[in-house]
Structure 1
Amino acid sequence: MSVKSSAAVFVHTGDPQQVIQVESATLPAPAADEILLKNLAATLNPSDVGTVWGTYATIPPRSTLYTSEPSAIIGNEAIFEVVSVGKDVTSFKPGDWAFPSAKTSGTWCTHIVGKAIHFMPVPKISDPVLTSQAFINPTTAYQLLKTYLDLEKDDWVVQNGANSAVGRATIQLAREWGIKTLNIIRERPDVEDLKKELLALGATAVVTDKEIADPDFVKTALPKITGGGNVRLGLECVGGKSAQYVGSALSHGGTLVIYGCMSMTSPVLPASLFIFKDITTKGYWLATRLTSNPKLKAEALSTIFDLIKSGKLELNPVQKHIFKVNGTKEEQLKAVREAFTVQSRGFSNKKQVIVFE
């Protein structure tokens with residue numbers, strides 16, 4: 001059977017508040033090797049914002065399914081429920097949960113039809129709204145800790161953006177593996193409450209960007225925090241001078257991995273870090289890692305799902321934006337715009353999630 005679907009799309013890149021539109025289309029019944037799915041919840045990640053603005057590295061697939069001009073559907077992360085399957089599909093049945101395992105045409109749509117091999121089954125271990133954020137950020141955290149160094153118990157990792165979804169997952173995974181973390185957050189009115197929250201997740205130490213910017217921090221405060229321990233890995237996702245603070249906290253010969261640039265300002269790394277501390281810098285991008293070795297994602301997700309199920313990995317609290325499946329375009333567009341507005345403000349401890357009801 002065919003089904004009507006609504007999607008948040010953009011024809012041209014630019015300001016999300018201006019270029020995003022909601023359009024509808026009729027999807028065909030699934031072919032023999034396809035499945036029809038309905039969306040339960042979809043997340044908003046920084047990469048989605050960059051993609052709409054046109055500043056991200058990937059150009060999403062475009063089609064004329066929803067618009068007369070080629071357009072792209074927003075999003076890369078969502079939980080879908082299988083509605084029906086083609087006659088040759090044995091890997092799914094109606095009612096199963098699924099996640100896109102390959103590049104699709106986007107995830108901010110009420111329904112989607114695709115080949116079964118392009119989706120992976122998802123265990124029903126938690127509420128779908130919470131589970132929707134289990135795929136990109138926790139997987140990134142897992143690979144950041146596992147890819148570059150063979151970290152040992154009591155080694156130290158320093159990271160900025162510690163309150164982000166990746167940062168929180170990094171804290172908890174490191175805790176499980178006996179790795180200690182020094183976590184940098186931005187100064188804010190409720191900073192002490194946030195410090196307590198991250199410490200409760202398993203952070204070893206939490207400092208603000210103002211504290212670590214103190215010229216004496218590395219000489220005096222850092223040795224007291226680490227007890228002379230080896231700070232082997234630095235994780236940088238902010239850019240600007242914040243990258244310098246991460247690098248300065250590394251021990252001699254440490255590795256700095258750059259996996260984001262949320263400030264939209266290129267990292268500032270003085271030559272002294274390379275000359276006198278002999279640090280190594282690496283770049284990380286989830287998309288290329290998964291393309292080169294898809295098994296890495298399955299390995300990471302297996303661990304992540306087990307930790308979620310056992311209560312040892314706590315996903316971010318969420319802020320819901322209700323996308324009414326049978327609502328008007330105006331109501332649906334309002335939900336989409338609200339999610340982008342909250343995301344752009346920053347200082348949020350919550351993941352922005354579009355919930356399809």
Structure 2
Amino acid sequence: MAQLKYEQIKSYLQAEAVKPESATRMPTVRELMRRFNVSLVTVNRALSELEHAKVIVRRQGAGIVAAQSSREVARLEAEPESGRKCLAFAYNDYPDENIWNTIHMIAQYTRQHGCNLLDCKIYPDTPTETILNLVQSRTDCAGLVLLFGSDRMDREQLEALGRLPMRVVAVDSMFFYSDFLPDNVYVLSPDGADCAEKMAEVLVRRGHRRIGYIRNEPRSEYTDLHLKAFGAALKRAGVEFGPEQIFSATIRSWENALDAAIAQTRGSIDAIRRLGLTALAYKSSGGALVAIRALRELGLKVPEDISVIGEGERSLYRYLDPGLTVVTPDYQAMSCAAVEIALGCRTPTKHNIFFPHRLIERESIKDLNRIK
């Protein structure tokens with residue numbers, strides 16, 4: 001007996017849900033309707049059954065992703081040493097090299113301070129109450145470090161953290177919460193203004209005067225500061241920079257920033273050509289990376305026809321051709337500070353702490369001064 005269409009869709013999506021990228025994106029309803037030549041009703045029936053079985057999650061306005069909340073993580077390590085305090089580290093389960101590196105560094109610094117690490121993966125639908133209940137249930141918990149990325153905590157969440165009998169440190173935060181931070185909560189962020197100024201400086205130093213900006217990350221206090229500082233740095237250098245040179249779109253915190261960069265690059269190509277832009281600054285380096293191919297497919301080679309730069313170093317960038325120029329924060333210093341503050345080894349005078357960036361120059365920026 002032939003398999004019914006909605007059962008074919010279920011089987012297909014079950015296979016897709018196994019792929020790592022399904023955590024951020026799976027085929028859309030429209031794609032499924034086209035692929036299986038079926039109606040919306042048939043697709044919805046398959047999706048409803050898979051959602052009930054906790055295989056997928058449907059998010060309003062963001063499509064379908066693989067379900068994560070029923071997953072329990074057990075760390076297969078030696079038994080923690082008795083009598084030692086522990087540091088809880090709750091972080092988004094998002095596929096990113098910097099997150100993995102930060103996890104490693106925080107684990108190492110925690111051990112060097114004579115503590116065990118309580119490793120807590122969280123997901124987009126993990127309530128704050130779950131994290132609070134976990135750390136409060138542990139009499140040996142000395143502090144809490146949070147890595148939420150582009151997700152913003154509301155006042156109610158901050159107040160709940162403020163009631164914990166320990167220090168709480170948000171690391172690599174894209175929001176600053178300067179209007180309200182409890183006495184026990186600290187926020188560590190890359191210095192967005194410093195990053196933007198270093199991006200602008202290298203572009204101007206290499207002779208670029210027509211520069212575009214692509215915000216391929218979710219909007220946050222950090223991205224707003226980054227863009228404002230980038231424009232101000234260019235204007236101080238005598239380079240015109242107006243709204244027509246800024247390309248952005250709505251991106252949610254769990255969506256794929258690389259796909260967003262490709263879509264924004266392709267959607268902006270007419271304006272890029274019309275304005276005669278010689279360089280593009282991408283908010284994240286991953287966006288600059290995938291743009292190299294997208295721009296080539298659109299007829300612009302990097303760096304011969306257009307230059308690119310982004311924020312954040314990755315281990316593979318030095319092996320690319322061309323190598324990708326980036327500005328990157330000091331994640332090691334940030335991780336060290338997070339552990340020391342959470343464990344009470346240092347007490348900063350300010351609750352918002354910003355970390356400077358460094359420039360890594362490679363071949364993705366053409367030196368226009370040499371051809372004048």
Structure 3
Amino acid sequence: MADAELVVDGQITYAALILLGTREALGRYLAQAEVICEYRSHEAPGSAAERHEFRQGFLLVLDEMWRLISLRNDLQHFQQGFFVWDVPTFSERVVREAILNAVSHRDYRHGGSVFVRQYPRRIEIVSPGGLPPGITPANILRQQNPRNRRIAEVLGKCGLVERAGQGFDLIFRECIRQSKALPDFTHTDPHFVWLTLHGDIQDQDFLRFFEEIGQERMATFSTDDFLVVDVVHREQPVPDHLKPRVGYLLEQGIIERLGRGRGVRLLLSQRFYRRLGKAGVYTRKRGLDRETNKALLLRHLQENGNAGCPASELQQVLPAQSRDQLKRLLSELRREGRVQMVGQRRGARWRVT
């Protein structure tokens with residue numbers, strides 16, 4: 001214990017009590033060092049269907065907490081060809097890491113307990129004290145400010161948690177890899193950290209996509225790489241702080257780029273869609289935006305009737321498209337006989353035929 005700095009100058013530290021203390025010692029000196037696990041089968045308020053209070057050294061009860069959760073950890077079944085595999089609703093690595101983070105980073109000056117509430121398809125972990133100063137849900141993967149450094153260090157030495165703030169990296173990576181919603185901090189406020197872990201598999205094909213990539217290749221991915229793949233799959237813009245990782249994923253053939261300039265889009269690689277037997281989905285995604293953009297232009301022109309509108313106004317309809325891309329879309333519509341240009345240069349206007 002002295003080597004782990006749980007005993008200093010012959011005196012037991014609070015970290016020692018929290019991690020290894022007896023129920024009697026915690027009740028006398030630090031009663032708030034408690035984790036309450038509940039199971040709720042529905043959303044209605046009232047008493048939990050099952051409740052266990054753990055006021056004992058955390059290292060002594062972590063396995064029992066997971067055992068209780070695993071009793072109602074349903075398997076979700078998926079099939080790929082002749083192969084069938086099961087994915088647990090709750091990942092053991094993710095849940096353990098989330099509880100470890102709650103215990104090691106909560107504010108022990110606060111009199112409340114850590115709550116772990118399990119529902120059939122989600123787990124809520126609520127810890128007292130809010131996020132540490134300087135940490136927000138938006139920067140939690142990039143900023144570290146351990147509130148209880150000694151506890152985090154001991155857990156790291158035990159091989160249970162990464163001291164350097166990598167715990168949430170693991171949680172985010174696993175959620176993405178299993179095609180589950182990202183960790184949700186919606187209800188977090190200055191007084192409590194409220195983490196929701198959703199268990200539903202959102203997209204079976206995305207789950208299979210990672211199976212096709214393979215464990216060996218995924219081991220080389222950073223958390224940012226997983227986040228880029230996730231936003232590309234969701235057809236959302238890649239945030240600026242993640243853009244430096246796009247080049248690497250393009251080189252690896254994980255994603256591909258379509259278009260140029262402001263209209264550039266990213267898609268999951270065509271070869272993965274083919275391996276999944278979803279080549280048609282790839283074709284639809286690749287061509288969907290172009291036809292949708294043409295339909296938006298046509299609708300706007302129809303609403304303006306014979307008056308038509310200048311190209312500058314049509315640019316407002318499709319702000320993500322460059323001028324050249326807009327011209328090509330209008331040229332296609334004109335070749336199809338659906339629109340015409342009246343007038344010249346600055347006075348030119350487009351209208352439906």
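Values in this text are rule-based calculations from the coordinates and carry no lab data. Predicted, not measured: the structure shown is a model, and the values here were computed from it. Cβ atoms are built from the backbone, for glycine too; each structure is taken alone.
Work out the source of 38, 21, 18 here, i.e. which of 1, 2, 3 gives that when semi-axes √(5λ) of the Cα gyration tensor in Å is computed.
1
Suppose Cα extents along the principal axes in Å, for residues 86-189 alone works out to 53, 36, 24; of 1, 2, 3, which structure was it derived from?
The correct label is 1.
Distance in nm of label points 7 Å out along Cα→Cβ at positions 126 and 334 was computed and gave 1.8; which structure, 1, 2, 3, did it come from?
The read-out was computed on structure 2.
Given 0.75 as the derived value for FRET efficiency 1/(1 + (r/R0)^6) of positions 198 and 342 (r between Cβ atoms, R0 = 25 Å, to 0.05), which of the supplied structures 1, 2, 3 does it correspond to?
Attributed to the structure labelled 1.
Can you say which of 1, 2, 3 returns 0.9 when distance in nm of label points 7 Å out along Cα→Cβ at positions 110 and 326 is computed?
The structure behind it is 1.
Given 6.8 as the derived value for distance in nm of label points 7 Å out along Cα→Cβ at positions 14 and 238, which of the supplied structures 1, 2, 3 does it correspond to?
2
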